[in-house]
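Enquirer: See the structures that follow.
Values quoted throughout were computed directly from the atomic coordinates according to the rules given, and no laboratory measurement underlies them. On a predicted model such as this, the values are computed, not experimentally measured, just so you know. Cβ atoms are built from the backbone, for glycine too; each structure is taken alone.
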Structure 1
Amino acid sequence: MSTTIDDTPAPPLATLVAETIAPPAGIRALASELLRSPVTVAGLVVIVVLLIIAIAGPSLAPQDPLAQSFLHRGAPPSAAHWLGTDRYGRDTFSRVLIGTRWSLALGLGAPLIAGVIGTLVGAVSGFFGGWTDRITSRVTDMLMAFPALLLGIMIAAALGPGFGNLVGAVSVAFVPRFIRVARAATLTVRREPYIEASFAAGQHPLRIVLKHVLPNISGPIVVVGTLWIATAIRIEATLSFIGLGVQAPAPSWGNIVRDGLTDLLGSPWPVISAGAILTLCVLAFNIVGDAVRDVLDPEYRE
């Protein structure tokens, strides 16, 4: 009996390390598709810049966003105040920078919380069926009858003003949307042969849900979560505008616009600057969300 010796040289250590720390193929493919479109790249650049501003806002702000000055009320843009001042003499540029943190914190946090809760509930409901699925479906249908903004206003009004209550209100408003998407995707995955094989192998149902169902329904969930970030930012601005979100004197894009409207003719700069950055942020997330949907959603790929 002869023995064959494989004399192929081993790959260099650097190659092994690079393969170990390299991102998964799915993430690389998604990044490659997103970077093909100049419009999507522009949206990603805007989002990265806004994230940097949200993280380093206090150090980037040239002035104290809460400092009032009677002598500089309603001042136009200048070297000292790049975006002018509001009716209290506060620097609009610094307030817009600090307000970015609140808007992105809710825009990213609320869909994440709602996505985790809604995905788990929807996956369990669709996988096990029975009375659990019937109750979950009826409650979800009832909540889906209300638009997300209206439901968020109702919950925020019941909880009271404050950023923590605002995050909870928006998260609850988004949960039914994630439940419906996760349940529909689970019903499709539930009929796959590998699920039947897992049952035949004696695996626990919860283990099957965590190991096989959730990874295979992650695509639609990521698409929905990405698209709802822009909606969460708009809802935060709306609720802060009507006094149910971030409370003064803390700056938020919504309450900056509200304060600016009270003296629109004397000092239009808060409304213009906060409205422009809000529009740019929502547009950037919508562009990136549409691109992610085009990549991950099979119906749009076709």
Structure 2
Amino acid sequence: MFVAPESEYLVPFDGSFRVSAANTKGVTERHLHKGKHRKRATNQLKQLQRVLAAGDRHAVLLVFQAMDAAGKDSTIRAVMQGVDPSGCQVYSFKKPSSQELDHDFLWRTTRCLPERGRIGVFNRSHYEEVLVVRVHPQLLGSQKLPGELNLDRIWGDRLRSIREHEEHLARNGTVIIKFWLNVSREEQKRRFLARLDNPSKNWKFEPGDVIERQHWGDYMHAYEQALNATSRPWAPWYAIPADSKPYMQARVAEIIINALERTGLRYPEPSSEDRVEFAAARQHLENDH
């Protein structure tokens, strides 16, 4: 089973993670050799994805969660830009549909899991059910849950379901890496204002995002509970500083590359029967005039 690579941003597996102590700054942009680092990371990830596809034994699931304006979209674009599109699939999960609400809360993400040999990216995920729904428990009213609702139990039950679900996936060959892009409240405000000031970014601004800022403390509590309950060696969380986008993107790429390298991916070795067929094919081609 996959074991998480070490990193200063790895969320411990013992429940000791504290949001208040988590770094949002990283380093300043001027300390990064952006072009050189990005090109090297892009080439590494491209090669690893080819080996992943050829081996066809593992799937990779990358989960991105964050507050609004933390940089999920831009990080996914930057990190995955060199990967063969046929070997990667990205899903963004918004408000659940009526069909999704007719199933258990894990159904809509489970049906989008990557096949063996492919990388799947979740832009938001099943964790929305223990984050935004926890902050706004009235949303549970539309979920058609059986029996009497117990708010003292439901979050622990859902976190246990997530933990067991991810362990099952890991046992069956899915490499799971989860990123919480940890943006500060001050930097989020700056990015919201930039969206309002720049006409080309107006489309990205949602008035509801400002309303959600009023629940910042509740969200931080929900993140702390979720990360502590579900960061495990086979499905680790990384709390990545998000105030500097170049720094954030470099760290995310580094962790993905290290994780794939630790998985021991390699091209499949041809069998003795394959070698006989290869020799026959070679002879046929060489004699073909």
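Enquirer: Using the calculated result 37 for relative contact order in percent (Cα under 8 Å, 6 or more apart), pick out the matching structure from 1, 2. Before the final figure, lay out the partial values.
Expert: On the way: 1: 24; 2: 37.
Label of the originating structure: 2.
Enquirer: On mean count of other Cβ atoms within 10 Å over residues 150-157, which of the structures labelled 1, 2 is highest? Walk me through the intermediate numbers first.
Expert: Numbers: 1: 18.9; 2: 11.4.
Max of mean count of other Cβ atoms within 10 Å over residues 150-157: 1.
Enquirer: Using the calculated result -0.69, -0.80, -0.90, -1.17 for log10 I(q)/I(0) by the Debye sum over Cα atoms at q = 0.10, 0.11, 0.12, 0.15 Å⁻¹, pick out the matching structure from 1, 2. Walk me through the numbers on the way to the answer.
Expert: Numbers: 1: -0.69, -0.80, -0.90, -1.17; 2: -0.58, -0.69, -0.81, -1.23.
This figure was derived from 1.
Enquirer: For structures 1, 2, which has the highest computed value of mean count of other Cβ atoms within 10 Å over residues 166-173? Show your work: numbers first, answer last.
Expert: Details: 1: 24.5; 2: 15.1.
Greatest value across 1, 2: structure 1.
Enquirer: Just checking, which of 1, 2 has the largest value of distance in nm of label points 7 Å out along Cα→Cβ at positions 118 and 142? List each step's numbers first, then the result.
Expert: Details: 1: 1.9; 2: 2.8.
If we compare distance in nm of label points 7 Å out along Cα→Cβ at positions 118 and 142 over 1, 2, the biggest value is for 2.
Enquirer: Can you say which of 1, 2 returns 14.4 when mean count of other Cβ atoms within 10 Å over residues 54-61 is computed?
Expert: Values: 1: 14.4; 2: 18.4.
Matching structure: 1.
Enquirer: Using helix-only ellipticity at 222 nm (-39500 (n - 2.57) for each DSSP H run of 4 or more, over all residues; to 500) as the calculated read-out, with -14000 as its value, let me know the right label among 1, 2.
Expert: Numbers: 1: -23000; 2: -14000.
It traces back to 2.
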